[in-house]
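Every number in this text was worked out from the coordinates using simple rules, so none of it is lab data. Bear in mind that the values here come from a model prediction, so they are computed numbers and not experimental data. Cβ atoms are built from the backbone, for glycine too; each structure is taken alone.
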Structure I
């Protein structure tokens, strides 16, 4: 027997658990009358965000050039614009990034959307989903990971991101008005190379080193609400607080699990953000993402909507207390 087949045989129990996980997720959404859809795998444009790098492919026979999707979001929003009602997708997604403890170039994304709803409805969905998965996979609903516990059956803690920064970083992010102030904040917390960083770089560093480790100690999942504009390419601004993006991130057991948006419904603003982020990619020496005019037109047709992208592989790794590399959907080809 080859080494590859031996590795697969050893993983068979994980594949059975993964199949049970996917059935449980689907049953959750089907029971709530969400439409399940398959998004395309070959797409003309794979995103907008400056930090997301897609894989590009080319067919030898057809000469077709396309990208592998970084997320199914563009196509699910087209569905919403067409009047689909609540919809979801369990879709393979791809990002050209180095594998690590929390990342894989190929992964499974769970996304769901509600038209005519706000982030409050999405948070309610997320809490119900975590409770259902905890009941199916965790005795007592509690994850024990890296010496800490997280009760997935408990109520999600809601916290404003500004308050979290104030508590764990020492300054509300809304008080950081300039790039120099962002760099100073990162430097005070040990960033030796912050002098050449962007606001986004500084924000990510402070989240990873100061905020997220503290959230892991709270004992329950936590949702952080209200993000800086440079952290949202596709989300709407809060009506009650200009300059703050209406978005939350969900964390559980030390893992960033999901991102949720109050969806932007302004095609002109979406185009403006596209131009801004592609200029940022060019400045970093990266090719711009191709312009997807059909998506911009769909954004113009959206009614107020909210949606979320959740890392399915990350959630399964938490439930099974296994490494991400062990449970991801392409692990049939993984090597030990």
Structure II
């Protein structure tokens, strides 16, 4: 197992560590050139030559403190044999779920199917650009993967839960599916760490769909299992339960190494309620404004968290229409903040 190089959740220096969700990808012209020649997104994620190149592109441009492997949370259902494709102006599209088929997936078959992802992590981990930086691997949280596998596309509203998701599975099969998801997420985590990931982030993109009475079964318990598993492997884990209604309770229950907050939550409340390191918060749309507005909003987060362990990031991923020069300006602003 590759030892941790430098943990950005340990704020041992005075400068704020910074990286961005979706920092590798769609807003960079050099990525767009690659994408033109590689229209199949899943195949691109499985290209062990191009994936490292894409992962390292933002580190060549900006003074970032971490790389995040270019991949997708839906590599998990793909690895389990559920067909996944990405359609232009539509997003992800998954085939019908066959639970019996999932029950027969072998560990080694899953690992072999995603081997190019792990090979790419291994390549990136040995690159000189990440010598003194963290390398993030990541997974989708069990609830979010559960949603995608059943809904077969991105849900739009909470009402989709009943009409489009839970009516597609019998009650007796819900726990079976969650157990399969958790089992193979553990394998996915372990394989990423063994190939050089020094951090794991868990993305619960659809946590906000649920009401609090459902958190225990679908968010807290399965996520706790994965957080504890990752920690036992000696690697810090950051959770991003996007739009969850109670970050304080989530942190108390799940106890990740750090928590990423979304841009809908008030950071002044977060700083009072959460003791563990905090990451993120800035609305990515601010990067589409001007430098004065960007500086004002970025400084707000830096001031609020100046006496608290804080990793600068966004409250969601970098938007496709973002000007790379604005990203460069933001990174320099963060590094110069005192």
**OP:** Give the label, chosen from I, II, of the structure having the highest value of FRET efficiency 1/(1 + (r/R0)^6) of positions 187 and 291 (r between Cβ atoms, R0 = 35 Å, to 0.05).
**Re:** I
Subject >> If distance in nm of label points 7 Å out along Cα→Cβ at positions 99 and 259 is computed and equals 2.3, the structure in I, II >> reply: I
Subject >> Which entry (I, II) yields the derived value 2.0 for distance in nm of label points 7 Å out along Cα→Cβ at positions 67 and 267 >> reply: I
Subject >> Ranking I, II by distance in nm of label points 7 Å out along Cα→Cβ at positions 275 and 299, the structure that comes out highest >> reply: II
**OP:** Assuming 16.8 is mean count of other Cβ atoms within 10 Å over residues 115-122 as calculated from a single structure, say which of I, II it is.
**Re:** I
**OP:** Match the computed value -0.91, -1.01 of log10 I(q)/I(0) by the Debye sum over Cα atoms at q = 0.18, 0.20 Å⁻¹, for residues 107-210 alone to one of the structures I, II, and report its label.
**Re:** II
Subject >> mean count of other Cβ atoms within 10 Å over residues 227-234 - structure with the largest value, from I, II >> reply: I
